[in-house]
1. Rank structures I, II by mean count of other Cβ atoms within 10 Å over residues 22-29 and report only the one at the top, that is, the highest.
2. Figure out for me which of the structures I, II the number 22.1 belongs to, where mean count of other Cβ atoms within 10 Å over residues 62-69 was derived from the coordinates.
3. On volume of the Cα convex hull per residue in Å³, which of the structures labelled I, II is highest?
4. To which of I, II does the computed value -11000 (helix-only ellipticity at 222 nm (-39500 (n - 2.57) for each DSSP H run of 4 or more, over all residues; to 500)) belong?
5. Given a computed value of 3.1 for distance in nm of label points 7 Å out along Cα→Cβ at positions 14 and 54, which structure among I, II does it belong to?
Structure I
Amino acid sequence: MVAHGLYLSAADIELINQQDAFLVHNARSNMNNHVGYNHQLAQYRNLALGTDGIGSDMFEELKFAFFKHRDAGGPLWPDSFARFLANGNQLLARNFGANFGCLAAGYKADLTICDYPSPTPLAAQNIGGHLAFGMGGLAASTA
């Protein structure tokens, strides 16, 4: 796992990808510390979102990551950032030897419920947009 990874070379990224490692992107922390932006997010095989301790609201982290990416001229859309958020479950599985990220037998019961008044129909195809433009941590509760 590599955190931040702002100034990695193409060879560094290739090595990270060959090792099936993760880059954990901490957009708010990078912005707060004025250390630059990772313009190579689309090059990573495995990317997850993190906070680096600047907060614990992963909905906000997704929004900051997406909007900073778009501001920097990046090609990714909200569905990519929703996937990066969900990729945290793979990191948990690798490090804790348990299954996460699915409501099914044999998986850890880590569940977030959102009381979200959706302004448009909510479907698998547009969940990324709802996460980036609508949902927020204040609507979430965990079980």
Structure II
Amino acid sequence: MGAPKPLVEFKLKWFDHSSLYTENQSEILSLALLSLGINAEPAREVFWVLLAGHKKGLSLSVKQIRDLIYEKRKKNGETDLESGLTVRNIQVWLSYFQQIGLVECLGDKYIFRGGKKPSQAFEQYTKPLIEKNTQYIIETFVRLEELYEIR
């Protein structure tokens, strides 16, 4: 038997609450994603576009997401406008956000799951996945104790 494939992969991080006191949107966005173990710049940009779209009540296609990231980079004077901006890379991050329950795809457009705010989507859909994962970890330790005859 080969190694089992994970149903969902989490790499959670916990930071001091004082880190929430910043008024810098970019810092809070980074902190939110770092808390989920995500530190890739393209992932931050995809999430930023989803936030901007949600604020305007929009669902966005991969092409729209890519174009908005490109325009943001251009506006900010970045030199490597295409770095990490392949359609495939954007799809990978959208797929991950779907896998952890934050985002859903309706047709070819992406929104936060259920049209909810990110915190609500996390609370309703992602948190239960984390709780199931925690329960699984407990069960693996119990099974380990049984196999090692730890009383």
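Coordinate-derived values only; no laboratory data. Source: prediction; values computed, not measured. Cβ atoms are built from the backbone, for glycine too; each structure is taken alone.
1. Details: I: 23.2; II: 11.0.
Answer by largest value of mean count of other Cβ atoms within 10 Å over residues 22-29: I.
2. Checking each candidate, the match is I.
3. Numbers: I: 124; II: 160.
Top value of volume of the Cα convex hull per residue in Å³ goes to structure II.
4. I
5. Working: I: 3.1; II: 2.4.
Structure of origin is I.
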